Structure I
């Protein structure tokens, strides 16, 4: 059995940022052939199922007939994962390193090299996301409904991550 965490991280790299690393053919909606992934990564379908179904962040999804796979969000490459505009709750949360807090409070939250800013519906998830790169984190409360009322667009990915293009500092509590 392969190290599923390593496989998941590598699959994230390929499907979200660098399909060229394994010469993967990725379509405009981010889909890659399951058989191509199995061959290139030397995986069994059972191992890939574990990566897709048991990943705590639910990063990946199959198409309806399980012939294609894609990352649900977090891309730095230009793909359209067919997100639907959604009215957000009144507040969302963003976990980040405390070292970035003063900069964020001045300029807001930028998507940087990704297609969207990622926000969480609950504080616990924001803590988990923020602690990926630092133990000294802060959770920022975002006035999402006020942003929406002011014309900002929100999407809700299939795994519950809220996405938007930018969070201006005036909406950060």
Structure II
């Protein structure tokens, strides 16, 4: 038995995410949690990590005389369950229209071996002056809270409260999440 990630937009209809890949799989055959894993229903956020306590055993449902059970702790980076990935060939991703609120764009990404750049597009998909891809200062690190900057500065006060699309250009990078902030 293993743990899978599920999600819901309305708390009524749920779907399994990540192509039903295990979020937390049993350990290797000789480990204490190789048979089954049970979790609480909610992970907790501690600093820049997500923690999930779980109970594991070396047996399945039936158990047995040599059953060993214990409590474990799985950890992930903040928002680290799922990411959009790009390999050495550059890739792009454009969001649907979003209401930009705040004056900063923050990303949780790992682009330590590559780079990530973002453009702000208007409702028609045209780059907003000052916020085109070639005006973005490419991010080339690993951070859960990196503030995106453009050559004119980090502030996005111009597009604030507008409907925008974000166009991400990535190479050797993982994008976990993004947020607008004040």
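Values quoted throughout were computed directly from the atomic coordinates according to the rules given, and no laboratory measurement underlies them. A quick note: this is a predicted structure, and the numbers were derived from the prediction, not measured. Cβ atoms are built from the backbone, for glycine too; each structure is taken alone.
Just checking, which of I, II has the largest value of percent of Cα pairs over 20 Å apart, for residues 3-98 alone? Intermediate results must be reported in sequence, preceding the final value.
Numbers: I: 39; II: 54.
For this comparison of percent of Cα pairs over 20 Å apart, for residues 3-98 alone, the top structure is II.
One of I, II was used to calculate helix-only ellipticity at 222 nm (-39500 (n - 2.57) for each DSSP H run of 4 or more, over all residues; to 500), giving 0; which? Please report the intermediate quantities before stating the final value.
Working: I: -7500; II: 0.
Structure of origin is II.
One of I, II was used to compute mean count of other Cβ atoms within 10 Å over residues 91-98, and the answer was 12.1. Which one was it?
On the way: I: 19.2; II: 12.1.
The read-out comes from structure II.
Comparing mean count of other Cβ atoms within 10 Å over residues 27-34 across I, II, which is largest? Provide the component values of the computation, followed by the final result.
Details: I: 16.5; II: 12.9.
Of structures I, II, the maximum of mean count of other Cβ atoms within 10 Å over residues 27-34 occurs in I.
When semi-axes √(5λ) of the Cα gyration tensor in Å is computed for each of I, II, which one produces 31, 17, 14?
Details: I: 31, 17, 14; II: 40, 17, 14.
Among I, II, the structure yielding 31, 17, 14 for semi-axes √(5λ) of the Cα gyration tensor in Å is I.
Work out the source of -0.47, -1.17, -1.34 here, i.e. which of I, II gives that when log10 I(q)/I(0) by the Debye sum over Cα atoms at q = 0.13, 0.22, 0.27 Å⁻¹, for residues 67-138 alone is computed.
On the way: I: -0.47, -1.17, -1.34; II: -0.55, -1.24, -1.47.
The structure behind it is I.
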